[in-house]
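Pasting the structures in now, so scroll down.
Taken together, the values in this text are just the output of simple stated rules run on the coordinates, not laboratory data. All of these numbers come straight from a predicted model, not from anything done at the bench. Cβ atoms are built from the backbone, for glycine too; each structure is taken alone.
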Structure I
Amino acid sequence: MKDTTYNGWTNYATWRVNLEMFDGASPDDFGLTRSQMGDAYELSQCLKDNARDIIENTSTEGIARDYAMAFLDDVNWREIAQHMIADYAHETEDA
């Protein structure tokens with residue numbers, strides 16, 4: 001089986017989307033309730049929706065948008081959410 005990990009992430013798509021779209025963001029940024037902020041599934045759905053909205057709102061219909069949307073299908077949204085939750089917990093712990 002081929003190793004698809006990239007810079008410690010599941011794959012290139014997960015690493016790139018996290019870096020380009022969510023670096024520096026926290027669960028607070030996505031309108032979740034306090035109880036939802038620690039839920040990786042809930043946050044992962046918000047991240048996925050947010051990324052899709054960014055692409056839809058900043059591009060025109062066509063092949064480039066189609067490729068960008070297909071790229072999102074390879075993202076491990078739960079991994080990004082778990083990473084964001086862990087960073088948030090660490091930051092609020094230090095505050």
Structure II
Amino acid sequence: MLGVFATHQYEAGTIQLHPGDRAILYTDGVTEACNPEGEEFGEARLLHLLQENSACSPEILQNKILSEVAGFNGGHWADDATLLILSVDV
């Protein structure tokens with residue numbers, strides 16, 4: 001888990017990942033990055049990027065996402081942005 005807050009409640013759980021699955025962990029600095037008009041990058045844009053680039057390696061995917069967000073916000077990061085991509089291989 002990234003970005004734990006003392007005022008929130010969390011539950012532990014498990015999932016089974018299989019070859020070809022990916023887990024994408026990110027902080028709100030990725031989705032809440034704003035363009036000059038104050039519009040957030042948002043989860044819908046992130047999901048679209050993930051779907052569009054699903055065949056990319058984790059490294060290339062991470063670079064594409066961070067590059068797209070940096071282009072969106074003009075390189076002005078108002079918050080830290082952490083993006084971790086876990087890929088399950090055979």
Structure III
Amino acid sequence: MNQAVFDIVAQAVRAIVAERGDALAELKPETSISASGLDSLDVATLTVQLDEQIAKVPEQELRQYPQTLGKLADLYARYRELQQGAEVLQS
């Protein structure tokens with residue numbers, strides 16, 4: 001797992017939950033998305049933020065809905081690497 005990407009994911013989750021004023025448990029890679037305190041609207045907000053901060057992930061990939069924060073971070077890390085590789089090839 002890419003720790004830097006996981007840290008971005010965890011920070012975004014914390015910000016969304018904190019906006020509602022809800023308490024937040026410790027976030028680990030194995031934390032399920034449902035246990036992180038996010039509801040379905042929050043998950044949509046999260047993915048928009050992560051698309052902007054890390055990499056654009058195609059909707060069909062997100063429809064498979066990773067079950068844990070670590071798996072979500074892995075998905076975004078993979079697309080970040082793909083996009084960075086494409087940018088290098090274009091240069």
From I, II, III, which structure was helix-only ellipticity at 222 nm (-39500 (n - 2.57) for each DSSP H run of 4 or more, over all residues; to 500) = -10000 calculated on?
-> II
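With distance in nm of label points 7 Å out along Cα→Cβ at positions 16 and 72 coming out at 0.5, pick the structure among I, II, III it was computed from.
Numbers: I: 1.5; II: 3.4; III: 0.5.
Considering all the candidates, the number was obtained from III.
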